[in-house]
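Listed below are the structures to be examined.
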Structure P
């Protein structure tokens with residue numbers, strides 16, 4: 001399927017014995033494709049770039065030690081750019097794009113980052129930045145999806161898995177060290193904005209339907225969020241600070257709103273809504289020096305219901 005291009009198997013800057021350990025392989029099949037690799041001040045770097053189709057672009061830059069990257073593109077007008085530079089050691093990136101007009105931008109610095117990215121369709125965009133001991137597995141299937149990920153790991157590392165299936169879905173994720181995240185978006189025009197700071201926070205959430213919204217801020221330690229929305233135009237807003245809070249949200253229907261705010265420690269909140277145009281709000285906090293958390297549950301079936309629980 002692939003033919004070796006006129007500038008395949010380039011080994012750039014191979015002046016020293018250490019740099020001679022680097023390897024690069026490039027194959028192209030089609031018209032007007034562009035591929036480039038730069039291995040500058042790199043030791044034991046591995047690069048493989050494969051393109052089939054027309055007007056595809058692949059650019060790879062490597063320095064540091066033990067970095068490896070695989071870029072494979074099939075179709076027309078796809079663009080992949082990977083940087084494993086600066087203080088970059090033992091990072092891995094595997095990129096696969098198939099379709100037309102897809103783009104991916106990757107920056108890996110620090111140590112032992114791992115990325116697997118897959119995009120099938122048209123005009124999808126993935127941006128990933130990893131700064132150390134981070135692991136990400138991301139996929140897009142459809143048209144016009146956008147995913148932006150920043151993983152800042154130092155000691156324990158962060159882990160995430162994101163799958164977008166549909167059209168025009170949006171996910172923006174900022175993840176600190178030691179956090180875990182899983183997100184599924186299936187449908188059209190779903191959006192998620194997620195921020196995980198501090199350590200040992202977890203999120204597992206699914207959006208199924210159209211125009212659903214998820215806003216999450218986990219700024220404490222050891223908190224957990226899980227749940228799903230199924231339907232259209234549902235909104236979930238969750239804020240957790242301090243430590244060891246738990247939140248669960250399940251919404252089935254259209255135009256529902258669930259909001260949970262948890263401050264300080266050991267709170268548990270659960271919202272379940274079945275129907276349309278329902279609204280549920282839970283706010284839980286405590287006075288300084290009190291370490292026993294609250295528990296709250298809202299269940300609503302039907303249409304146009306409203307419920308609020310405040311515990312302080």
Structure Q
């Protein structure tokens with residue numbers, strides 16, 4: 001999609017800045033100028049050109065600025081809203097970090113990352129805490145089972161009754177299938193997924209986090225200023241190594257297969273996973289529980305905002 005295709009008054013630099021503002025406006029999230037730099041969409045510009053374009057947008061009154069935050073014209077109210085949600089998000093992030101420090105000891109857990117509202121710093125008190133987990137290859141179902149058991153035991157797992165501040169682990173992939181392009185929307189640009197990649201917050205397994213990003217460069221190419229960085233390999237906890245020895249070999253293969261059959265049967269037995277809005281995936285390399293996929297809705301919201309301001 002070429003941003004601002006209806007008019008030619010705005011430069012490519014300005015459109016690159018407006019895209020993340022328009023997207024996050026959907027969620028009432030303003031941006032700081034340092035966040036702009038990594039969020040610039042589709043078009044790479046220098047720091048000096050970025051500052052000039054930002055100043056021009058302010059001068060044209062397409063965007064506004066308050067207390068270090070930038071937002072679309074007339075949306076000043078989202079600053080106070082976001083400040084409140086940001087405080088809640090910081091509290092939930094601390095809980096997510098403590099949880100990740102526990103989960104990283106579980107056999108076959110390779111990476112844990114915060115996603116969705118938490119990674120957007122946009123949690124309400126009623127929000128859950130979404131985590132994305134990468135597992136060892138051929139052990140997704142053992143890992144998923146152990147994670148669920150530990151969260152249940154600690155009283156951290158989200159349930160249908162208990163949601164606020166609880167841990168939701170509805171997205172697992174294996175380390176040998178890191179490229180997740182197959183889940184992108186087919187008929188339109190998957191704007192939500194692209195910013196989902198951008199804002200993920202790794203909590204453990206940082207070296208694999210680097211591999212995950214490199215495996216999905218097709219997404220990060222939309223953000224040419226986003227730094228990939230380098231992370232040292234972390235030593236694996238002794239408890240994890242011991243557990244993986246127990247669940248290794250033919251026994252682990254057999255158990256993972258049995259648990260996989262159970263989890264798949266349980267997943268597809270839930271009516272919501274067969275709704276028209278569902279994009280749930282349950283196979284041996286990915287478990288994505290997504291009964292109500294809002295990505296098409298978010299794209300239309302984004303497109304409407306971009307057409308209005310450009």
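What follows is calculated from the coordinates using simple rules that are stated; it is not laboratory data. Please read these numbers as outputs of a predicted model, since none were measured by experiment. Cβ atoms are built from the backbone, for glycine too; each structure is taken alone.
At a glance:
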{"quantity": "Structure (P, Q) behind the derived value 2.1 of distance in nm of label points 7 Å out along Cα→Cβ at positions 22 and 70", "calculated": "P"}
{"quantity": "Origin of the derived value 19.8 (mean count of other Cβ atoms within 10 Å over residues 86-93; candidates P, Q)", "calculated": "P"}
{"quantity": "Computed 18 for percent of Cα pairs over 38 Å apart - originating structure among P, Q", "calculated": "Q"}
{"quantity": "Parent structure of the calculated result -14500, given that helix-only ellipticity at 222 nm (-39500 (n - 2.57) for each DSSP H run of 4 or more, over all residues; to 500) is the read-out and P, Q the choices", "calculated": "Q"}
{"quantity": "Relative contact order in percent (Cα under 8 Å, 6 or more apart) derived as 7 - corresponding label from P, Q", "calculated": "P"}
{"quantity": "Structure with the greatest value (metric mean count of other Cβ atoms within 10 Å over residues 46-53, set P, Q)", "calculated": "P"}
